[in-house]
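Asks: What follows is a group of structures, each given as C-alpha cells.
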Structure I
C-alpha cells in the first residue's frame, strides 16, 4: 500500500483552455489504463514506453491520483486529492508546456517526511521541497504547535527538541521563531506536568 501524498493544484489560464482541460480531467474516473496512459491523452508528443512496467507507471511522477475539481472562476481550476507516494510533477510540468497555463502545486506527505510547492510555467519547474515539519511550520503554525504538543512528551528539554527537530530544518528559523517555539514547548511541558499531578 502506498503512502498518500496530498496535492492542491491551482491551474490558471484562458477560459477555453481550462474548459478543455476540465473535460480531459473528467475522463480519469473512466480510464481503464494506467495513470501514465491517461496522462498521455493530454499531450501530442507521446512518451517512450519503458520495458520495466514499474518505471513506466511512474513516468508522470506518481502511480495514480484521486482528485476532485473545483472551477472557482473562468480562469482558475483547482484540482486536489491524494496521489501515490509523490506528486504528479512531470504531468503538471508537461501541462504547463503544452497548454500555456500557469500551475502552482502544493503537496505534503508526512509518512515520507516532505512537503512543499512547485510552480510550472511553459514547461519550467521551480520546486521548493522541505521536511514535512518545516513545511507545516511555514504554512500552518496552528497545526505545527498542535503537533508540537504531542511531540513535547518525548523530549526532556527544549534543547533536546531543538537538536532533534528544529535544527534539521533546511531553512534556519530566526531567533524570534525559535523563541516562539521555545515558549510553546515550555507551555506544553508545564501542561503535561499539571496533567500528571492531577
Structure II
C-alpha cells in the first residue's frame, strides 16, 4: 500500500497551513488556566521523516502559545497535523511505517522501505492495538467507520479515509489531532478548521 511512497514538500506545507489556522484560532481565545491573553510562543522541533517523508523534516516549527499574564505564563499548545504528540517522527511517518510493519515480514525489508528501525515500527503497532484503543478518538472513529478491524490497525482505518495515500494519511492525521496536545481543549480548537 505505502511501498515506495514519498510524501512531497507540498503535502507538509498544506499540513503546516492547517496547523497555522488552528494556532491562529486558538490565539484569538484566552488562557485556559487564568483567562489571560495568549501570545505566540513557537518552538523548534527536529522531526524525523525516514525515507518516506524527508521533505517534512524541513518544516520544524511547532506552533504554540503561552499566557501573557504575569504569574501564569502557562503554555497552551494547540493540536497539530504534522506532529503526533511528543514522538520524534512525523505523524505521517508513524502512520505509514505502522501500515508497512503489518505488510512486510522482515525487519530488514521494513527498514529499507521506511528508514525507520523495525523495533520502533513494532512499538507503534503495539500502541495502535493497545493504548490507542482506549482513546476517545478511536471510539469516535470506530462509530463512524464500519468494519474497523482492531488487529489490522492502522491499515483498517486508512483504507477507509480516501482515494490516495496522501488523502488517507491526511484524513487519519486530522482524526488524531486531539492526541497531539496535552491540553484538554484539542477538539474545541479543531472545529471549522479545513
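Asks: For Rg/Rh (Cα atoms, Kirkwood Rh), find whichever of I, II sits highest and give me its label.
Replies: Structure I comes out on top.
Asks: Tell me which structure, out of I, II, gives 0.50 once FRET efficiency 1/(1 + (r/R0)^6) of positions 95 and 143 (r between Cβ atoms, R0 = 30 Å, to 0.05) is calculated.
Replies: Of the options listed, only I reproduces it.
Asks: Another question, if that's okay. Check the numbers for mean count of other Cβ atoms within 10 Å over residues 127-134 across I, II and tell me which is largest.
Replies: With respect to mean count of other Cβ atoms within 10 Å over residues 127-134, the highest-scoring structure among I, II is I.
FYI, it's all coordinate maths here, none of it is from the lab. All figures in this text were calculated on a predicted structure; none of them were measured in a lab. Cβ atoms are built from the backbone, for glycine too; each structure is taken alone.
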